[in-house]
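Values quoted throughout were computed directly from the atomic coordinates according to the rules given, and no laboratory measurement underlies them. Predicted model only: the values in this text are computed from it and were never measured. Cβ atoms are built from the backbone, for glycine too; each structure is taken alone.
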Structure 1
Amino acid sequence: MQDQKLNGKAVAILVTDGFEQVELEQPREALRLAGADTDVIAPHKNPVQGFEKHAPGRTVEVDRELKGADPSDYDALLLPGGVMNPDTLRTIPEAVEFAKAFFEAGKPVAAICHGPQLLIEANVVRGRKLTSFPSLKTDLANAGAKWLDQAVVVDQGLVTSRRPDDIPQFNAKMIEEFAEGVHAGPRAAARS
């Protein structure tokens, strides 16, 4: 029986078409096993299309449409990667504001692979340590972050990882940070 560290916690998973399949499914399952309730939130109500590397994968049902989702209903945020998913989300002002709200409230956020692209647009990475898929290193540095080439980096409630191979370490730290709850650091960083 899995330790139920996240009983009573609600986690938002913000995605759109083009997310990396394993970066949504495996963390979501880990959250479920830890006792969390999860909602897949997307800019549209239709199922979102996953990808397995460069080929279309399975679709995932959307639990809540972004325009009706309230960040205050959630204890934490998960941002899966995939090249198209965060690149599209960062062009949607409601998605950017949704993610930024978690930082303003000091709530924990976990982003993997290309997921931090949305955080660059939300202007919440300045002065933080994080990692991502290596192609984002320069973008994150230009946004004021300190990029580290590590399987998982934790900085005051922000958990980041580089790629699907890092998912086991990512899941463990994500659950740990989500269980801790509100952090003071993200709130200050989001307002500067």
Structure 2
Amino acid sequence: MASRDAPATERAPRKKGRPTELERAQRRDDILDAAVRLLVADGFHQVTLDTIAAEAHVTKRTIYSYFGDRTDIGIAAVDRLRERVLGAPDDAHDLAELAAAIVFTLHSDEAVGLHRLMIAEAGTLPGLAERFYADGPRSYIAALDRRLPHPDSERATALFALLLGEPHRQRLLGLREAPTRREAAGHATSALRLLGLD
């Protein structure tokens, strides 16, 4: 993850007038990238919308137009990760491909940073844990369940647990590096084999 102390890259000046959909999507990503860097480093209670706005080179009003408060921004970052994995139609990935994508994404630096943040702040921000679980783990479990040969929520939950497993705990503790795509696929294959789904 990039350091906040690193020099800012040159940005092209923004055009005046209404932004295109592509420009709006890029601006949204810029805000989320800035917010994740700050929130993961300092936590919800140390980061203000003003600091996020400054880091993202936008106004606070722009942030409100896209998200709302810091909790909404944190959940939007979780949603963005989910969209990267589950944004494609259900028939675009088979079970093995989805399992590998879940491992690769949820063991990434960004996802692990957000997971740590949610654990640290869940007791102080009402509703955060419920929103994180609904938009994160529950949605991955549902997607796995839809791809099982015979849908079974308990088996899908067990598979999701194996896709995180001890390597994810080690990632949360900073004891392990993020997996490569090949390593993620190997982890997913092992989890599927343990449940007789390979």
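For which of the structures 1, 2 does the calculation of semi-axes √(5λ) of the Cα gyration tensor in Å, for residues 36-75 alone return 23, 12, 8?
1
Given 55, 35, 32 as the derived value for Cα extents along the principal axes in Å, which of the supplied structures 1, 2 does it correspond to?
Only structure 2 yields this read-out.
One of 1, 2 was used to compute helix-only ellipticity at 222 nm (-39500 (n - 2.57) for each DSSP H run of 4 or more, over all residues; to 500), and the result was -21000. Which label is that?
2
Taking distance in nm of label points 7 Å out along Cα→Cβ at positions 108 and 124 for each of 1, 2, which is largest?
When distance in nm of label points 7 Å out along Cα→Cβ at positions 108 and 124 is computed for each of 1, 2, structure 2 gives the biggest number.
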